[in-house]
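Trainee: In the part that follows, the structures are each spelled out as structure tokens.
Nothing in this text is a laboratory measurement; each read-out follows from the coordinates by a stated rule. Being a predicted model, the structure only gives us computed values, none of them experimental. Cβ atoms are built from the backbone, for glycine too; each structure is taken alone.
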Structure 1
Amino acid sequence: MRATISSIAAALFLFTLSPFTEFAFGSELEPGCGSPWDIHDGWVIGSPEQQGFDPARLCAMGKGVTDGKLANVDSIVVVRHGVLVYEHYFGYPNQQSIAANIKHTGNSMTKSIVSLLVGIAVDRGLIKDIDAPVAPYFPENADLRAPDKDRITLRHLLTMSAGLNSARAPGTSFAYEDSETNLVGAILQKVSGKPVDILAQENIFAPLGIDDAAWGARLSDGTPRSSTGLSVRPRDWAKIGQLVLDRGVWEGKQIVPASWVAQSTAEQIKAREPLSYGFQWWLGHSLSNDRVIEWVAAMGFNSQKIIIIPELDVVVVFNASRQSKNMVAPEMDLLDNYILPATVKP
């Protein structure tokens, strides 16, 4: 017994001392190649081979990032068939440490969580019609009663087509606006009496076992922004992805209505080429082995992404702290050139 306790204490000491060290808890990956930590947070832990991945490609990806030859990211998490098979955390000079037990901001990935909350509100009858004008929610707001704004609906806000801060007619074209998602959050608070951080905690985080969340960005009155600010652990971002991949179900319980997940992750409007947009979710595709692979994603500034690939039953999470070329590249090269080619069998 004494030897066992000593072994556990030593492992905990190493974990605290070196957050970037990786331990292979029964995984077939070599140490340092992305073996997931079992921190008892609800994830089933497995090896890449068991879920149809080529571990050598995943290992090469991690080494390429570490060596500075591939896109800079803070963390990569890969899940297949509901099993966490790969997670790797990377350290950089003069940057906060990232590890399995440390939160990472998602920036605009927050918007996709708010979309899930809308689906729950619709299911509960708090929101009757997403095609009804939103002005009646805000009788105190004269701007929304103006002739060019009084036709704005919740659907317009969810699809970034409301033209809230422009001269565009509602529903005519896509234009990415944080203010439109913030208005969605205000509607949720009007119908529920609770801000989005509390709604998310009660209706999504608690059921998924996400017990360490922070909502940093606030409006001037202290209300959490719906457009940005949520921080959870990378593997918790992956839980959100798995929830969507499984049509709103987590551990056998329907958390978000399946019909809403299907609707919100389907193309609702054309966005920035080659992307399209659902209800606060991005839709795109990758080319792998001459196959077009469709995916759905939550995206945020500095390369934050949950990428959901229904065809392959895969969820991938990227987090980063340093600015990338744009919202899509370059970390998508990691998906296209390493993760997708590593899926060698169903």
Structure 2
Amino acid sequence: MAQLDRGTLTEETPSGARHAPGYPVFRRLRISDVVSETSDTVSIAFEIPDEWQASFAYSAGQFVTLRVYPDGFEELRAYSMSSAPGVDPDLRVAVKRVPNGLVSNWLNDNVRVGDWIDVSEPSGLFVLPEGEGVTDIVAFAAGSGITPIFSLIKSALTFSERRVRLLYASRDRASVIFLRSLQALVADFPDRLQVQYSLDENDGLVDAGIVASFLGAGIKSEFYICGPKGFMDVVTPTLVWCGARSHQLHLELFTPDGDDSNPNQSAGAVVTITVGGHTATIIHRKEWTLVQAARAAGLRAPSSCHLGQCGTCVALITDGEARMTNNQVLSPEEVAQGWILTCQAKPTTSRISVVYD
């Protein structure tokens, strides 16, 4: 059986090892199934040993981080589960090719049944609200953004009486991920599931008119939106304009969403970064996050979701200050101690030093 990584991988944290708060815990898992969902998307299922069943218990809509070595160096990427607990037998993720994407292309080209990959324990907040089993769901997905939405839909239909409506945007019909599975769900739940496909080649890109028309009178629903930034920048404001409130909106962005609005950001700041005992200093550029500065300096800084949700990129500020755009991992006490999510952080002082654990 092939081993898809090139480093020394451990199933347990070594005794005495110190990890930054929020950093993923990885386990080496065997691939049990690989399915080509479309010409550019593969889904990968993993076997979970009995002793790790509790560690890998997850909620629909969550994600895991994969640790692989496509070019001989460690790379981490977050992928949402397309499976739903209690519905599907195995934990499964979907990986869509990204232009020039190192990991996504490598996974599509190389993974086979029987291979082993390091997989983090599940995480994420893009889940169904508890205690509201009869609240209808209106979902909007584009491209691979269907992955967590698909998980949520299966869970909602199986374990509640919710009605679900989905607007799914794709480039063309051949690019529709999980098409046959979605059609089967509609057949199984004809009174509770409605799916409308919006194909770029026929309908153009999704705009406010398409969103408002699909929404209709369903403004009292819970809204789940997942896709690239351009798609979400159309859907979310349209829902708000139609009357949706913040507590109804559940967002999962599949691309980094930077924030250059902070007037205290220090373009030109001197940034010193240490990763794995290697230290480099670089002059910061306004558009960079700290993890991007580290990569620009030639350091292999860990990162995964780029959304402030997984904790892979946590580092410690030893000098200076930075501001985070988003933080769904660190507690106020940890932030006060100097821990920072480098994928969301930009310096606010003229000098800053950051150490990855």
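Trainee: For structures 1, 2, calculate distance in nm of label points 7 Å out along Cα→Cβ at positions 43 and 187 and state which one comes out highest. Walk me through the intermediate numbers first.
Mentor: On the way: 1: 3.4; 2: 1.5.
Evaluating distance in nm of label points 7 Å out along Cα→Cβ at positions 43 and 187 on every structure, the highest lands on 1.
Trainee: Have a look at 1, 2 and say which one yields 20.8, 60 for Rg and Dmax of the Cα atoms in Å, as calculated. Walk me through the intermediate numbers first.
Mentor: Values: 1: 20.7, 76; 2: 20.8, 60.
It traces back to 2.
Trainee: Moving to a separate point now. If helix-only ellipticity at 222 nm (-39500 (n - 2.57) for each DSSP H run of 4 or more, over all residues; to 500) computes to -7500, which of 1, 2 did it come from?
Mentor: On the way: 1: -7500; 2: -5500.
Computing helix-only ellipticity at 222 nm (-39500 (n - 2.57) for each DSSP H run of 4 or more, over all residues; to 500) on every structure in 1, 2 gives -7500 only for 1.
Trainee: For mean count of other Cβ atoms within 10 Å over residues 99-106, which structure out of 1, 2 has the highest calculated value? All intermediate terms of the calculation are to be shown ahead of the outcome.
Mentor: Numbers: 1: 20.1; 2: 14.6.
Max of mean count of other Cβ atoms within 10 Å over residues 99-106: 1.
Trainee: Out of 1, 2, which has the highest value for distance in nm of label points 7 Å out along Cα→Cβ at positions 251 and 291?
Mentor: On the way: 1: 3.2; 2: 1.8.
Top value of distance in nm of label points 7 Å out along Cα→Cβ at positions 251 and 291, among 1, 2, belongs to structure 1.
Trainee: Same structure, new question: Given that Rg/Rh (Cα atoms, Kirkwood Rh), for residues 195-234 alone, derived from a single structure, equals 0.97, which label among 1, 2 identifies that structure? Don't jump to the answer; show the numbers that get you there.
Mentor: On the way: 1: 0.97; 2: 0.95.
Computed on structure 1.
Trainee: Taking 20 as the value of relative contact order in percent (Cα under 8 Å, 6 or more apart) derived from one of the structures shown (1, 2), identify that structure. Each step should come with its number before you reach the end.
Mentor: Working: 1: 20; 2: 16.
Matching structure: 1.
Trainee: Here FRET efficiency 1/(1 + (r/R0)^6) of positions 139 and 211 (r between Cβ atoms, R0 = 41 Å, to 0.05) was calculated and came to 0.60; which of the structures 1, 2 was it taken from?
Mentor: Checking each candidate, the match is 1.
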